[in-house]
1. Given a value of 15.8 for mean count of other Cβ atoms within 10 Å over residues 53-60, calculated from one of I, II, which structure does it belong to?
2. As an exercise: volume of the Cα convex hull per residue in Å³, calculated from one structure in I, II, equals 136. Which structure is it?
3. Relative contact order in percent (Cα under 8 Å, 6 or more apart) computed as 24: which structure among I, II?
4. With distance in nm of label points 7 Å out along Cα→Cβ at positions 229 and 365 as the yardstick, tell me which of I, II scores highest.
Structure I
Amino acid sequence: MSERRLHEGDAAAREWRRQWELPPGVAYLNHGSFGLSPRPVLDAWTGWIRRIDKNRGGFYRREAKDELAAARSRLAGFLGTAGDNIVFTPNTTMAMLAIAGSFPLAPGDEVFINDHEYWSVIEIWRRACEKAGAKLVVTSLPVPAADRETLVEQLFAEVTPAAKLIIFSHITYRTSVVMPAAEICRRARRNGIAVLIDGAHAIVQRPVDIDALDCDFYAASCHKWLCAPAGAGFLYVHPRARAMTGPLTGRLSGTWRDAAFHGTQDYSRYLAVPAAIDFIESAGLDYFRERTHALARFARHRVSEATGLAPWFPDSAEWYASMVALELPPIDERALRDALWRDFRIESYVSSWNDRPMLRISCHLYTEAAEIDRLVEALESLGIRGAHQ
């Protein structure tokens, strides 16, 4: 998509923005962290709250299980699986905790993860391995990377017969790279290793067909790219893996069959998930992916040109989707993030990966190319420039 056509698309983005309650003048370029729910989803959510509150006793006794089953089936269909294979969770982290507390590990077993993963996921599995006397192996993946085959080879380079589980993100949260999930799953199955995928960023950014992946576990949050209410996530467990994990622990206490229902917790967020699917499908998934990838590509070009620092991954939809992470010169990360908000009303994600400062830009239906121009102008005015300038 040309730069001119991208800017022409800003008119449509402004129309989409009307569906959200974003304050005027705010450039929200951090959708990947917390998401935002559009008005139709907020209306569905508050509608469920009111319906439940009309007769809580009657709803929990007579309606909740059937309504949750219907919502799970709608979500499962969107993800390419059956409703019986998933349960709702508050978020990806809680789903991870449930599996970490239930997955059978013994002294000498090994769990593999990589250094692009979310810090809390690494910590969850570090503790689970310590408790079981197992070993957590954190693999370093190449950056910059030039080809997908090398990435997969590196991921499996240290795998031994003691490997029981491999964990990876469908799209990594800091570096924003789309992992070759299908190939990793195939390789793991050939080696008899169970697979747990963190799909927090993949839902909507990429087509997700869980049954086709044939992974053992898939955990994700619906409040990010799908725009469901905050506190709505899910956990998929393949039928073959249910016997492996036994009773789920943590917030998903009980057997797999009753893990979807816990008395008087707030189900309204889960019940609004179908409305979020309806909304994103009304925009057109192909349109969403084409437009937001083009915006991410534009941001990639503009920011790397401004800083003089090369992107970490090739310029291809195979490597990144609606979100892109770019290296920054040495900076005070918190000071930059605060200044972008205070002085320019830009909500951003400024952090670091392996001690390398970085900026991650998330693009959604309401994102304008002009907002990316504004971000680059802000960076330059704050002195974030390459040595060549």
Structure II
Amino acid sequence: MNWTALSRPISGLWLAGKTRRAVILVLALGLCLALSWTAAQAQGGLRLVDTGVEAAFPLELRFTISAASDVAISDIRLHYSVDRRAFADVTAEAYLEFTPARAVDTSWEWDMRRTGGLPPGTVVEYWWTVEDADGDRIETSPARVQFDDERFAWRSLAEGQVTIHWYEGTESFAEDTMQAVQGSLDWLAEDTGAHLVDPVEIYVYGSAQDLRSSMVFPQEWTGGVAFTRYGRIAIGIAPNNLGWGRKALAHELTHLVVHQMTLNPYGGLPTWLEEGLAMRSEGPLSPEFRSYLERAVEVGSLISARSLSSPFSAFAEESYLSYAESYSLVEFLVRTYGKERLLELLEAFRRGSSYDGALTAVYGFDTDGLDRLWREHLMAPAETVGEGVAVGDARW
């Protein structure tokens, strides 16, 4: 651009009205362009050379950056957020430690062993801000990285709101798994009215060992887990063990569906309700769990419903009894008051009601009242139909 030409006297300043204002506007625009060009030149010394990210699933994401300037670079920060269900946009900020210099090549590692792991397929959005000693600053546009478990050759099958990823077994295995998932969702909707709100992705590992190798500090008994905030389930199902897999999928799907339906910023569900719903989705209570419940009734060692509102004991026998009682509590509510009331209860929790507040609003009794009525139900003699056929099993 010929700035000399702009500085010459303008002939014809006798022009009046719109023409004079147009000339003044041209001069003003030219001056703005000149100033912005000068400012860009002044900040042009600070520049990014390269950025990148490397994933080492499930333990680490490593972010790298190279930058240069005419003066020392003084500050580099990584900003990142995770794609999951939340009530507010939450951004984390990492300060990179480095020696100030005109050229900097540094990195930051997100160590999942310190923060907890992410499920496979999680999307992380990130961007950089860089400043130098002159106060010049660069902020990059957001980029996205998908934290995938690339150790396996995944294949995918989608139906409705469900996508299944698997690598072990044939296409027929994936189709049978999808059929089990859809059947569980149908049963859950029919039995309780609960249904998927958002899509779900299911990662089917070929074994429990493979599943645990995808997690950070897993329990040795882990066979499946629902990452409710991420809309994902990771589960280990061998192609020849789909019978167990159907029950496990039904259990984890229930956790995910119920979470989607009741998520709120104020509180969650009592543990007995969430685990009881998940246990019921598996089918009738197994003989092992039934024996724990029957024994507790006989000797008077039932755990109270109020105690079961909190996380269960880590001791195996108490934990088994807690799950069995949770099944029985939910079964009592459904059979006595119907699925419509149970759906109302879930809706009350979605609105942020307290444990006692939700029960009182829907059923007219609080947690202690539920405990009393449920115990009376368990202690009642088994009903009979016809020639002494017991139907008291429904109590469990």
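Bear in mind these aren't lab numbers, they're just calculated from the coordinates by the rules spelled out. All figures in this text were calculated on a predicted structure; none of them were measured in a lab. Cβ atoms are built from the backbone, for glycine too; each structure is taken alone.
1. Derived from the structure labelled II.
2. I
3. I
4. Largest value of distance in nm of label points 7 Å out along Cα→Cβ at positions 229 and 365: II.
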